[in-house]
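So, here come the structures, one by one.
FYI, it's all coordinate maths here, none of it is from the lab. For clarity, every value in this text was computed on a predicted model and none was experimentally measured. Cβ atoms are built from the backbone, for glycine too; each structure is taken alone.
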Structure I
Amino acid sequence: MNAPKIEPYLMFSGRCQEALEFYKSALHAEIGMVMRFRESPDQPPMPLPEEWNDKVMHSEFTIGESRIMASDGCPSAMEPIQGVMLSLTMPDEAAAKLTFATLVDGGEVLMPIGETFWSPCFGMVKDKFGVGWMITVPETQA
């Protein structure tokens, strides 16, 4: 039996396709499966407005070895993402700073990127979709 693993599932309140394209560009994410509501073999449990037919019912993308799933969600459940952050470990300070700058475009700095007692380079940002990111470079052992 495989060990359990946690895979985040993000809801984008109708902006999932835009988010997928952003993460593909900003984080070099590889987009896997994308299923639209109109492609579902079953009827949704609640009626959807016709303009939601082309919204993303389910998608998957990978960043490095991590898989993240995403959806537009449902029009009746348009709550913003709160209380969760994704931690993204970068190989070096230059990559961390570039990724931070890319993610903050249209978003908000929660903690400026810089040296901390636990990392040579760490910062927190909320991207334009409301997803919180902690960008970090692991401390090197001397």
Structure II
Amino acid sequence: MSTTVLTFIIVGLDDHPIFEADLAVKGETGSRDDRAQYLHQFVLHAALDAVDEQQWQGPNMNLGVVDKFNNLQVSAYVTAAQIKFLLLHDGKNEDTIKLFFRDVYEVYLRVIMNPFFTPRSHIKSAAFNQKVRSLARSYFRS
């Protein structure tokens, strides 16, 4: 049984990743191929140039699909503080992705309102990770 490609990252200031999650529902137990994981990270980070170009094209925070690689697509969402949410997927519904980004943004706002959080630090909160995974399950369940 093949797994769905669904990798999510939040990229902070100076293009430093502050959160990464493999949100794919795995068909079998065990770890994912490391080469595929590195390829997904490479595709997402390569898409940052396309995000930088498109974020100034209009007032929308949701940029939609910004880059493609083989059968994979990268969708992006940019916050007012220039924090980028990137989702690598294999052709999900654009409206569903928009709703996912909106809900993750609300959870992200709760994290950054913590007075001990600094904008350049990694998000290590287990509650945040669990909430993002829960949102992914509810929106991208096959």
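Supply the structure label, taken from I, II, corresponding to helix-only ellipticity at 222 nm (-39500 (n - 2.57) for each DSSP H run of 4 or more, over all residues; to 500) with the calculated value -5000.
I
Of structures I, II, which gives 3.2 when distance in nm of label points 7 Å out along Cα→Cβ at positions 72 and 104 is computed from the coordinates?
It must be structure I, since only it matches.
A value of 0.60 was computed for FRET efficiency 1/(1 + (r/R0)^6) of positions 48 and 88 (r between Cβ atoms, R0 = 35 Å, to 0.05); which of I, II is the source structure? Answer for the origin of the read-out: I.
Could you figure out which one of I, II the value 22 for relative contact order in percent (Cα under 8 Å, 6 or more apart) was computed from? Label of the originating structure: I. Out of I, II, which structure matches 2.7 when distance in nm of label points 7 Å out along Cα→Cβ at positions 96 and 112 is calculated? Source structure for this number: II. When semi-axes √(5λ) of the Cα gyration tensor in Å is computed for each of I, II, which one produces 32, 16, 13? Value 32, 16, 13 for semi-axes √(5λ) of the Cα gyration tensor in Å corresponds to I out of I, II. Which one of I, II has distance in nm of label points 7 Å out along Cα→Cβ at positions 40 and 120, as calculated from the coordinates, equal to 2.9? Answer for the origin of the read-out: II.
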